[in-house]
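**Student:** Right after this note come the structures.
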Structure I
Amino acid sequence: MRLLVVEDDPHLARLVARGLREESYAVDTCESGEAAIAQTALNAYDAIVLDVMLPGMDGFEVLRTLRARGNAAPVLMLTARDAVADRIAGLDSGADDYLVKPFDFGELLARLRALLRRPDGLQPMRVEVADLIVDLQAHTAQRAGTAIPLTAKEYALLELFARNVGKVLSRSAIVAHVWDDNHDPFTNAVEVYINRLRAKIDRPPFAPLIHTRRGLGYVFSATPPA
């Protein structure tokens, strides 16, 4: 899942981004409301962590602008002010949740997980495809009862597949949700990680779950697509 963190405190932004990347999220950061508007025009984010007190355009104005432009990404607002009026203003502007600074990073993660379950209805935190089980909360996977060791990027790719069982995911869609702005679009990183993931979850004697649709992308399914 790809996230945008909008925070003008460079130290806090680095800490949050580093923690989220360690949890297998792809993360972009920016320090102003104007930059956030530009970033969201270029990239599709699965969720946005948005500070209220930003230089120039504040978080409320950023959020109103995003919603007016049809951007429906879940937004978790951060603020140093715990006034009820501020929380109401954020929610009325289109925020999905509110977190007061200083906050516990574990709570930030839990709130983001809750937001990421909402877009297509309440999604389960445990996805089963054939004999593969993906735990979206623990960030673990097992097949036929055996744990599968995964790197952060391998897990991020598997989670994207698990959230989109039976759907065709194009190469560009995979890049948009699993890699951040540091990704070089001219590399074959997607293919490399697809092959790595296949070597771990689709190795014999297991039936393949990742299927290639030539010219279209990949489908994650217990049965080959027609």
Structure II
Amino acid sequence: MMKTEYFKKPGVFMTKKEKANLVIQLLEERYPDALCSLVAATPLQLLIATRLSAQCTDARVNIVTPDLFARFPTIDDFADGNIEEVETYVKSCGFYKTKAADIVNMSKMIRDEYNGVVPDTIEELTKLPGVGRKTANLIVGDVYGKPAIVVDTHLIRISNRLGLVDSVDPFKIEMSLKKILSPLKSNDFCHRIVLFGRDVCVARKPRCENCPLSSVCKFYKKLEMRSH
């Protein structure tokens, strides 16, 4: 049986699944457009942009990728590319040597083992160099329209603050949220959480006074209790 959690006032409880549904509704109202902030024209470009976004802001990636994609417009260009040259384009994204090597090697693998088509399952995507479950989920959800849960730093922080999960382990969070999020809503939910994390529920000092989710937030409830 799913645990119940305190909600709003004494005597009113809801399951985590009910809370998740309400959070989805409130986020949909605040952020009608749930779009990935990385700019890409093809599945391969999105895969590469997502790889570059590790330990780097999406804004920085979007500055870097236009020149990168102009220089390497096709999968053959990337697969046959010189790693040192790729490094010069992605240096400002951090960990550039590893990222450049991964970009070239994943392109070779996609071309040679997947006939040039980016795989559509998490199992196959995570076989690619440098691709973890976060990146794989983004591709599965945004490119192929399958249910996906992208566990980034925003989702880790906010899902814990809301009380939807009680873990900082990305895999455990993914599995826990999979049980309570609607498969049809999960991918857009993750994009909206990113927008919400930048806009309101920031890491160091969340703007709880302007939060549309404060009535269902475990973190906010604790703050209220401390202030009384």
Structure III
Amino acid sequence: MTATSGLPARGRFITFEGGEGGGKSTQSRRLAQALGAAGVAVVETREPGGSARAELIRAFILSGQAKPMGAATETFLFNAARYDHIATRIAPALVAGQWVLCDRFADSTRVYQAVAGGADEALVRGLERLVVGPARPDLTIILDLPAAVGLARAGARRGGGESPDRFEAESVATHERIRAGFLAIAREEPERCVVIAADRDPDIVADDVRRVVRDRLGAAI
């Protein structure tokens, strides 16, 4: 059974996961370009966000205003955003036969809120089952690198005038737990997840991403 077999028709759904500074948005964009050149209709999106209402929730969460409410409240907020994102953007694209590439998805909630934040894992997994439903990824690419390297990259990307967001501001030790959390998911679900070393030249990483998409999903790229 395919990951999105509960939908009336199906495109392919690929998510990019991993810690800060791993190049998820860069690699998603480069894969979209490669698929587009091969004649594949592609939708690029992100989480939190991806739809107008979900982007409002994104701004609230990343500002840090939700942090004092606790990881469980953040989990509900992420899933509220995800519900709207799936309903208004992801599911319609998959039904239309398009390929959806998403920068972060439900695995990030598992890791950031449960593993790092201490939210109850049963709550996180239960909400994921309810909200995601049949719109589960066909393939998840986990871009892995040491936390200190990723945070340094994220800081360089921001520049000196911008403060780190809610999650970038966490300690290196917390980000190492986040890294371990993603690697644990990859071990738990090898049929869906592939780990790619992201502490290399972006061109080499992009080559590996295309190879994985060819091997796993049969894309002619």
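Where a number appears in this text, it was derived from the coordinates with a stated rule and is not lab data. No experiment lies behind these values; they were computed from the predicted model shown. Cβ atoms are built from the backbone, for glycine too; each structure is taken alone.
**Student:** Using the calculated result -15000 for helix-only ellipticity at 222 nm (-39500 (n - 2.57) for each DSSP H run of 4 or more, over all residues; to 500), pick out the matching structure from I, II, III.
**Tutor:** III
**Student:** Looking at structures I, II, III, which one was Cα extents along the principal axes in Å calculated from, given that it came out as 58, 35, 31?
**Tutor:** The value was obtained from structure I.
**Student:** When distance in nm of label points 7 Å out along Cα→Cβ at positions 128 and 192 is compared over structures I, II, III, which one is greatest?
**Tutor:** Comparing I, II, III by distance in nm of label points 7 Å out along Cα→Cβ at positions 128 and 192, the maximum is at I.
**Student:** Still on this model: For structures I, II, III, calculate relative contact order in percent (Cα under 8 Å, 6 or more apart) and state which one comes out highest. Please report the intermediate quantities before stating the final value.
**Tutor:** Values: I: 17; II: 20; III: 32.
The maximum falls on structure III.
**Student:** When Cα Rg over 2.2 N^0.38 Å, for residues 96-167 alone is calculated for each of the structures I, II, III, which structure yields the highest value?
**Tutor:** Going through I, II, III one by one, Cα Rg over 2.2 N^0.38 Å, for residues 96-167 alone peaks for structure III.
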